[in-house]
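Next come the structures, one after another.
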Structure 1
Amino acid sequence: MGKVTATINGRSYRLNCADGQEERLKLVAGYLGDKVDSLIAEFGQVGDDRLLAMAALMIADELFDAREGVKETSG
């Protein structure tokens with residue numbers, strides 16, 4: 001089992017993943033960290049739970065937009 005340590009908002013999280021998926025998990029965790037950092041720049045430190053919820057909603061919104069884009073291009 002692969003292991004990755006991700007730092008988000010100054011906190012370290014030890015995460016497990018399938019062998020060979022470590023780099024992917026680092027990229028995904030970095031993307032989440034970047035979203036949290038942008039929220040901190042805009043709203044300040046509003047609490048870890050709230051920042052993570054806001055970041056998750058932003059990423060879910062991006063996913064919905066991407067899914068709509070795929071639907072539009074495929075017919």
Structure 2
Amino acid sequence: MTTDILYDQVAEAIAQLNPAKTLTLKAPAAMQQRLSELMEKHTAKGLLPDEKDELDHYIVLERLIRLAKIHAQQQLIG
């Protein structure tokens with residue numbers, strides 16, 4: 001099983017819990033700020049290994065939530 005399939009299955013499970021609420025999911029302001037800082041640093045001068053790992057985790061979470069929102073929208077549409 002590929003990671004894409006696993007992400008999709010987890011996203012679908014999240015969306016099924018409460019599709020309407022899933023569509024409103026948003027990262028807290030502090031998380032958004034940290035992500036912006038990491039992206040700026042990555043672009044400007046590069047990241048330390050632990051910062052790169054942190055950024056990678058944010059990217060995975062963001063992808064998972066986007067997939068969950070897609071599934072939620074599909075469930076609400078019918």
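Points worth noting:
- A value of 2.6 for distance in nm of label points 7 Å out along Cα→Cβ at positions 29 and 61, calculated from one of 1, 2, originates in structure 1.
- At a computed -23000 (helix-only ellipticity at 222 nm (-39500 (n - 2.57) for each DSSP H run of 4 or more, over all residues; to 500)), which of 1, 2: 1
- Structure (1, 2) behind the derived value 60 of relative contact order in percent (Cα under 8 Å, 6 or more apart): 2
Where a number appears in this text, it was derived from the coordinates with a stated rule and is not lab data. Remember, it's a predicted structure, so these values are computed and weren't measured experimentally. Cβ atoms are built from the backbone, for glycine too; each structure is taken alone.
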